[in-house]
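What follows is a set of structures for review.
Computed from the coordinates by the stated procedures, all read-outs in this text should not be read as laboratory data. If you're wondering where the values come from, they're calculated on a predicted model, not measured in any experiment. Cβ atoms are built from the backbone, for glycine too; each structure is taken alone.
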Structure P
Amino acid sequence: MNIDKFWTMIDYSKNQSDHGTNQQSEKLAEVLHKLEPQELIDFNNIYYQLHAKACTFNLWGAAYVINGGCSDDGFHYFRSWLISQGKDIFEVRQSRIFGRTGTD
């Protein structure tokens, strides 16, 4: 699996739900159940790479302001939510928070 297929599955799950995270999770689980074991491993690896990429003080600060506070667990959930919004939203986060270069 490559990152484009990962984002396609995220977008599909989002588009097939009423944009509620519980329903989106169910739709994504349906898609993941159809994958071969190696594809599941690849999906997991891509997810955690993106999760780690989003682990920055600038994003944590944004999450703090947006949520009126942000614990360790809250920041973990925020990054998961950010990924669930799809590639466009995830990448906009970089350009808006870090500037056009996408660096801290």
Structure Q
Amino acid sequence: MGMESTSLSRTLKGMEAMGLIERRKDANDRRSMRVFLTQNGVAARRQARDLVVSVNDRLRELMGSDAVDRLLIEMKRLNEILDEPDSLMAGLDSGSLPTTSLYE
């Protein structure tokens, strides 16, 4: 899923507390957990999917299908670039980068 294990664990705990999933030990591998959607989880997934479809349809109405298709292609490319931070940073002048953390 592209998440750190601690973030994934925290997310699953929250979803479990909300009654969206249940976790069960894997019968074949005691180190593993299996994750299943509950009935509430299935309903929430359906609601989220329907919302995404509605938003996509509305964007196509407002922007036109060609513009949305181009946008999706460029967003995919942006994700590919951001997945390779060394490649992104290689072309930057190190003198122009901040020397302090944003979180200090």
Distance in nm of label points 7 Å out along Cα→Cβ at positions 8 and 32 computed as 1.9: which structure among P, Q? P
Here helix-only ellipticity at 222 nm (-39500 (n - 2.57) for each DSSP H run of 4 or more, over all residues; to 500) has been calculated and equals -19500, so which of P, Q was it run on? Q
Structures P, Q compared on distance in nm of label points 7 Å out along Cα→Cβ at positions 24 and 72: the greatest is Q
Taking Cα extents along the principal axes in Å from the coordinates of each of P, Q, which one would give 53, 42, 29? Q
Value 12, calculated as relative contact order in percent (Cα under 8 Å, 6 or more apart), assigned to which of P, Q: Q
